[in-house]
1. For distance in nm of label points 7 Å out along Cα→Cβ at positions 34 and 74, which of P, Q scores largest?
2. State the single structure among P, Q that was used to calculate Cα extents along the principal axes in Å, giving 56, 33, 18.
3. Using P(r) over Cα pairs in 5 Å bins from 0, in percent, for residues 18-57 alone as the calculated read-out, with 7, 24, 29, 20, 13, 6, 1 as its value, let me know the right label among P, Q.
4. Given a value of 28 for relative contact order in percent (Cα under 8 Å, 6 or more apart), point me to the structure among P, Q it was derived from.
5. Which one of P, Q has Rg and Dmax of the Cα atoms in Å, for residues 50-89 alone, as calculated from the coordinates, equal to 10.3, 33?
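What follows is calculated from the coordinates using simple rules that are stated; it is not laboratory data. Keep in mind the model is a prediction, meaning the values are calculated, not measured. Cβ atoms are built from the backbone, for glycine too; each structure is taken alone.
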Structure P
Amino acid sequence: MKKTEITLRIGTTEDFFDRLRDHAEKLDRGEILPPGITITFEDPEDLLEVLTSERVRLLRHVKGKSKQISVLATGLNRDVRAVSRDVSLLEKAGLLRTSYRSNPGHGRMKIVESVAQEYRLVANL
């Protein structure tokens, strides 16, 4: 996995366009932008709906490793259905990715992996 960083931040639409202009100016000068993904929430409450304490634990547990949902649930001492719901929400937010692998004699298993090696939270209230 490439060393990718995901930054979660709180900001306005104006902040978003300021960052976009800054990136465009750097590209016009021939500078190379560091790889990374920024996800911006306008409302801090929206961010906190995505990043509950259990979901942060899940992100830490998956970081750098691919794991089956049942293995994650066992490692986190949580119900498999609850972990599955959290994985789905974090995948929709762009923080995790899932895939299916063959599980001989048992069908398929869902594998969870992190999208980034580092997650940064930037919040100015």
Structure Q
Amino acid sequence: MIQKNKTKRLAKKQQRIRKKIAGTPERPRLAVFKSAKHAYAQIIDDTTGKTLVYVSTLSKELKEEIKSTKGPIARFKIIGVSIAKKALEKNIKEVVFDRGGYLYHGRIKSLADGAREGGLKF
């Protein structure tokens, strides 16, 4: 019962945020999702509904680097740097950050800092 309410609350937060934030071709949306074990980040163009860049802790190219790190905050930072590199390869320099209803603290902040270090502006 508690989990159901928690999920509903998060969904409401996400809807409120998505009313204000939308990705355009010039400035796509950097969406973040976190689970208990993994992190997912994707850059989305909302006008076409396409995902332009995608990175997660399950990505094959990051597997070794993620195994060698300790703690979730360091893993999220790696995800942030990696998505920034991939975005710059596709000529995406500016994004709108969508924290997905989560507080801008801890792991989410670490991912955002990593993306900024990698060269993304938001």
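1. On the way: P: 3.8; Q: 1.7.
Once distance in nm of label points 7 Å out along Cα→Cβ at positions 34 and 74 is tallied for P, Q, the winner is P.
2. Values: P: 56, 33, 18; Q: 40, 36, 22.
This figure was derived from P.
3. Working: P: 5, 18, 18, 16, 12, 12, 11, 7, 1; Q: 7, 24, 29, 20, 13, 6, 1.
Of the structures listed, the value fits Q.
4. Only structure Q yields this read-out.
5. Working through the options, I get structure Q.
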